[in-house]
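Several structures are given next for inspection.
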Structure 1
Amino acid sequence: MQVAMTPIGVVHSSRIEVGDDFWGGGTSVIELNAGVLEPEATRGLEEFSHVEVFFLMDRVDRESVTRGARHPRGNPGWPLTGILAQRARGRPNRIGATIARVLRVEGLSIEVEGLDAIDGTPVLDVKPVVREFLPRMPVEQPVWMTDLMKDYFQTPPPRSSRPPQ
């Protein structure tokens with residue numbers, strides 16, 4: 001079975017390179033496609049604090065996709081783990097999903113904070129985060145995942161003002 005999707009928009013961000021960590025502190029604008037959505041598509045969205053953004057990680061080389069198990073981030077200190085038990089970008093359909101804070105909604109433009117998608121990323125869908133859809137019991141995860149995520153949403157360290165040597 002084939003499934004075809006038309007992106008509903010694109011991410012505009014100052015972040016232009018894929019990376020594993022330091023996605024915090026930045027803002028992005030999701031510019032929705034007027035050829036796909038009507039201006040009323042975002043009506044009421046500003047009343048929600050967060051949205052879940054589904055996007056295509058289109059810069060991931062299809063040859064790097066994992067279909068079985070691997071050590072997360074290639075770290076042999078972490079267990080061999082199936083790709084569906086990770087949030088790695090090298091997934092079979094290269095779909096990303098992130099909950100981001102809504103800062104502003106204006107027409108077909110949504111400004112968010114905490115979106116881990118780079119500039120030009122195609123957006124597949126945007127949904128409001130609804131409390132009743134969140135887990136109804138404590139979320140559990142292995143220790144290695146907590147270790148892996150420790151810097152993920154941290155603010156990037158300041159760049160050195162010294163010239164390279």
Structure 2
Amino acid sequence: MNSIADVIDALERAPTVVTPLVREVPETTLKRRPSPRKWSAHEHACHLAVVDKVFVDRLDNMLSHPETVITPYDPGTQDADDALMQMDLNVALAKYEEDRQHLVSRLRALSPEDWRRTAAHGEYSHYSVFIMFRHLALHDFFHAYRIEELLLKREWAAEWHASQRRG
């Protein structure tokens with residue numbers, strides 16, 4: 001993804017990948033964590049609904065303040081361990097889809113100069129609006145990949161199939 005159009009396209013398509021993938025996960029494993037402190041499919045999906053606001057806030061700051069400093073966000077250490085688990089998945093997915101439509105519309109209206117705006121970031125050597133939203137697009141697909149890993153987890157699938165035969 002080396003162009004603004006590619007980034008916007010990926011951001012626009014992400015919910016059409018994530019939501020159907022989440023819907024494939026059996027209810028019995030949706031909130032099941034693969035190990036302590038590792039997220040369930042439910043948590044990965046809900047996280048996507050939460051994180052868009054982080055990026056919109058960063059965008060607002062970068063466009064309005066020339067010397068923006070971005071504080072890294074680490075939900076694993078900054079949020080309660082069960083925060084995402086407590087969210088309503090259907091509400092979260094609807095919010096993700098709606099917020100993403102608004103974000104994509106806003107990004108389409110940015111000027112080339114806006115896309116080049118920079119900020120200092122606590123983790124990265126350099127950071128721009130373009131890098132930030134390419135990062136968000138990659139982030140979406142990273143979580144989609146994690147959801148699919150959980151969906152396809154061999155031992156969980158075997159348990160699910162056995163429960164379907166019993167009941």
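Just so you know, all these numbers are worked out from the coordinates, no wet-lab data involved. This one's a predicted model, so the numbers in the text were calculated from it and none came from an experiment. Cβ atoms are built from the backbone, for glycine too; each structure is taken alone.
Where does the value 160 come from, among 1, 2, when volume of the Cα convex hull per residue in Å³, for residues 1-96 alone is the thing being computed? Matching structure: 1. Computed over structures 1, 2, distance in nm of label points 7 Å out along Cα→Cβ at positions 17 and 89 reaches its largest value in 2.
With distance in nm of label points 7 Å out along Cα→Cβ at positions 41 and 65 derived from the coordinates and found to be 2.4, which of 1, 2 does the value describe? Computing distance in nm of label points 7 Å out along Cα→Cβ at positions 41 and 65 on every structure in 1, 2 gives 2.4 only for 1. Using log10 I(q)/I(0) by the Debye sum over Cα atoms at q = 0.15, 0.17, 0.18 Å⁻¹ as the calculated read-out, with -0.96, -1.19, -1.28 as its value, let me know the right label among 1, 2. Computing log10 I(q)/I(0) by the Debye sum over Cα atoms at q = 0.15, 0.17, 0.18 Å⁻¹ on every structure in 1, 2 gives -0.96, -1.19, -1.28 only for 1. Which structure, out of 1, 2, was helix-only ellipticity at 222 nm (-39500 (n - 2.57) for each DSSP H run of 4 or more, over all residues; to 500) derived from, given a value of -1000? Among 1, 2, the structure yielding -1000 for helix-only ellipticity at 222 nm (-39500 (n - 2.57) for each DSSP H run of 4 or more, over all residues; to 500) is 1. Comparing FRET efficiency 1/(1 + (r/R0)^6) of positions 33 and 113 (r between Cβ atoms, R0 = 35 Å, to 0.05) across structures 1, 2, the highest value is found for 1. Tell me which structure, out of 1, 2, gives 1.00 once FRET efficiency 1/(1 + (r/R0)^6) of positions 129 and 153 (r between Cβ atoms, R0 = 35 Å, to 0.05) is calculated. This figure was derived from 1.
Taking mean count of other Cβ atoms within 10 Å over residues 105-112 from the coordinates of each of 1, 2, which one would give 11.9? Derived from the structure labelled 2.
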